[in-house]
Structure I
Amino acid sequence: MRSGAFKNIGATFVAPFPYKENRKTFLRNLTISPTGTGNGVSAPASLSGIASLLQPGDRVWMHPGVYNFTAQIDYTISGNALDMILFQPMNEGTAIIDGSGVTPGVDYQMKISGNFMEWNGVEVRNMPQKGFMIVGNDNIFRNVWVHHCNGSGIHIMNPVDNNVQTAQSRNLITDCLAHHCSDANLASLGENADGYSVSIGDYNILRRCIAHTNSDDGYDVWQSDYTLVDSCVSFNNGYGTNGDGNGFKLGNINSTGNGIINSIAYGNLSRGFDSNGSTDSWFRNCTAFNQKVAYSMTATNPVTDCIGDTPSQTILGVLTNNSWLSTEIPTFISQVYGEDGFAEPTNEFSHKLLTYRFNDVTGAASNPSNKFLRFNTASNPTNIYITNKNVWMEDTLATVNTFTTGNKILFTNNTGSYLVFTLSSPASGAGYSTLVGTVFRSKGKFVQDDIINVSIF
């Protein structure tokens, strides 16, 4: 059975992303062009000149062409919740901001200090540092394509002090593509250029984005809190000399509440998914393959309905229904991005059957009594005794006694301990069942009154 819990986003992405017009009515329609010098009303303004002319409710139409970026531009004027400021091209995919005229490493970027601003359908390339630097709140980046920059593609940060959580919150980055962002030829040798970086702020969202071939990480959620990464893909990151090479890195010891769902990591240099020391970052319905380590967690990270193909995982966490508890290594219909069945597992994974309370360890076969299970040895049992009723007081022997030679039975608790037991003979018994066999794989230990889930492969 292929569990529906492992459904992923598959091949729903295209790149670059299509331009989508925002059809909201705006208070003013302004224009800019690569050669503009006007006021944006009677004649097109320049990319930098329009920054001081903006008002809430403005839509800025970008004429086709290449906008040569030569110095820092800071958009400080804010819209509001009802009247955002929108930048979008006049034609699909034609507005290109190019920073190749500035020496790589010079700390210039497109800086968004204002609030309630949206950039839609713009391409940014060859920037000397970051592509976009977001300092404000409540901004949207939609269908933005950022590539070949010398810093992170899109970076939410406080340029003064990343320990000050005063802004940089509630920004949305959606349907964007960031690739070949690299500081590998600069002093840091690739350590600081991610596809997307969230260094500060609360409640930022990255949704349906792609990051690939960046020198450090695909997504680095650093000191932020309550960042959500939803339905994103990260591959082939970490090619810089000092690049970490994580697909998704969610926080540090000072961050809280970050989470990732429905996302795929593959072919990254190091880890697919890394909690990076954060104790409560959570991971749900994610897939990782073709990396040194699929998942790297602390003991308290909730990890639920996830797939990983690396046999030697550095897995801790609070684990629920994850593929590495299986005896099988996942295989996939396709490992080619864009194909039908990409990252969709072909394997059958464990099926949860019953839930018991762990009683104790005893050397002799005996009835573990109502609702309990018991091992004959603490660390490497050869016999496991299961009562005729589970913790919910359901009669279970009819199920347990169908277990047969060669079956692998998985026992897990809610703190990440598990034991995979291979049966050497069919289960049998009256009043209680005796499982005879050997331990195939285990981690941690069970203690008195643990709630134990029992599954079969």
Structure II
Amino acid sequence: MTELKSHENNIAKFEFDVTYDDFEKAVNTVYNRNKKRYRLDGFRAGHVPRRVLEKMYGPEIFYDEAIQIVFPEPYEKAVEELGLEPIDQPNVDLDDIEKGKDIRFIVDVETKPHPVLGNYDELIIEEVESEVTDADVENELKRQQEENARLIPVEDREAKEGDTVNIDFDGFLDGERFEGGKAEDYDLVLGSNTFIEGFEEQVAGHKVGDKFDVNVTFPEDYQAKEFQGKDAKFEVEINSITEKELPEIDDEFAMDISEFETLEELKADLKEKLKEDKENYRTNMMQNQAIDALVRASEVSAPESMVNSEIDVEMKNLDQRLQQMGIGLAQYIEMTQMDINEIRNQYRQQAEARVKANLVIDEVAAKEGFEVSDEEIEAEINESAKMYGVDDIDQFKEIFRKNVTDDTVKENIKRRKAVEFLVEKAKALPHEEYHKAVGDDHNHDHSHDEDSKESEEA
């Protein structure tokens, strides 16, 4: 039986033994795995006896790898036996290794902290409306009208806001061209605020064929440090100007963009979809508010190891997004002139908030004794398959379970139950009443993702 020596400040210290026979077997495994590497006069290649190597290099030559073989299994058993929840790699020490003597491992490992929860019977959140109005439907129709607009060439006037201009441009800093400052046949929507402040305004008022300079100043907080606060000049030429021709919103428009034959049918369908979107938005916002309220009411800290794990996930996601754009993380670092730590720090605040949120949610789930059945796990996986539009459910499950453990799925379901429970118990107030009740001294940026990450990992 493993003895827990101490468990203070979320650091668990314990010891366990590995028999010398098991360690000896591991050493022999390492020797057999590596013996082909050794060459020695008088012996065939790969056949230098272990005792000879140990005499030449010391018996410790194989110890490190042998320890890596014998340590994991008893460590996992000890963690399970002691009911620990490690959140970082363990620090390991061991007594001197003596022939015939069992190996004692001395371990300390950081464990998951348990916050002191505030009273979640008294949480106050702001009510979020989910009603869909006729104005909402009209706005959606106008958005789709914009999406389906025709682009008509303009020859007889100057470019104005709302036009799409096709331009060539070449940028200069201190009279020198700079990387990334040149493009040809670039489509720019004037008024989109795609470019640096002042650029689009200076393009407006020019005609097709015009060549002119645009002078701008890079913002002080611009991503690339070498550009921050600097004046730049762009040589610009307008190749073409197009304007939008909006279609009439009528039955014909409905038939063109949908499976419906009348505008009224399209409106009814849009209303249902908007209602679903608003309901989902309402649910997410109220859940995030409940989490935020409980975090503020609780004593909870975010261990650095957990924060770093969250940042690691964000960095992985960033790398994937960059690869989809045809660039790698290293190239991105070079382009932005940022080092890896600066990029990681951009995610720190968000990561800390997510860690605190998950800790209080997990504590609620444990306190309330939420359980998860095999049927619920199965339903969760089926829902993931549906979300991904997968037809072969069995194949999806096989792939899913290779990437996501049942324990992870179970944890996510428990978290969702806990969050739903908090919202049910919370008192939702209209906007004015809510702000009178809580004041305006806290942040309303509700951006948690408590149902982390089985879908991302699958």
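Bear in mind that the values in this text are calculations on the coordinates, not laboratory data. Keep in mind that what you see is a predicted model, and the values were worked out from it rather than measured. Cβ atoms are built from the backbone, for glycine too; each structure is taken alone.
Starting from the value 8.5: which structure in I, II was mean projected area of the Cα convex hull in nm², for residues 207-270 alone calculated from? Answer for the origin of the read-out: II.
Using the calculated result 0.70 for FRET efficiency 1/(1 + (r/R0)^6) of positions 167 and 263 (r between Cβ atoms, R0 = 30 Å, to 0.05), pick out the matching structure from I, II.
Values: I: 0.70; II: 0.20.
This value belongs to structure I.
Of the structures labelled I, II, one was used to calculate P(r) over Cα pairs in 10 Å bins from 0, in percent, giving 5, 20, 25, 19, 13, 9, 6, 3, 0, 0. Name it.
Numbers: I: 5, 20, 25, 19, 13, 9, 6, 3, 0, 0; II: 3, 12, 16, 20, 20, 13, 8, 5, 2, 0.
It was calculated from structure I.
Suppose FRET efficiency 1/(1 + (r/R0)^6) of positions 87 and 175 (r between Cβ atoms, R0 = 41 Å, to 0.05) works out to 0.15; of I, II, which structure was it derived from? Corresponding structure: II. Taking FRET efficiency 1/(1 + (r/R0)^6) of positions 47 and 159 (r between Cβ atoms, R0 = 35 Å, to 0.05) as the criterion, the top-ranked structure out of I, II is I, with the highest value. So helix-only ellipticity at 222 nm (-39500 (n - 2.57) for each DSSP H run of 4 or more, over all residues; to 500), computed for just one structure, reads -15000; which one of I, II is that? Attributed to the structure labelled II.
If distance in nm of label points 7 Å out along Cα→Cβ at positions 31 and 247 computes to 4.6, which of I, II did it come from? Show your work: numbers first, answer last.
Details: I: 4.6; II: 8.0.
It was calculated from structure I.
When relative contact order in percent (Cα under 8 Å, 6 or more apart) is calculated for each of the structures I, II, the largest result comes from II. Please state which of the structures I, II yields 26.0 when mean projected area of the Cα convex hull in nm², for residues 79-334 alone is computed from it. For mean projected area of the Cα convex hull in nm², for residues 79-334 alone, the value 26.0 is produced by structure II.
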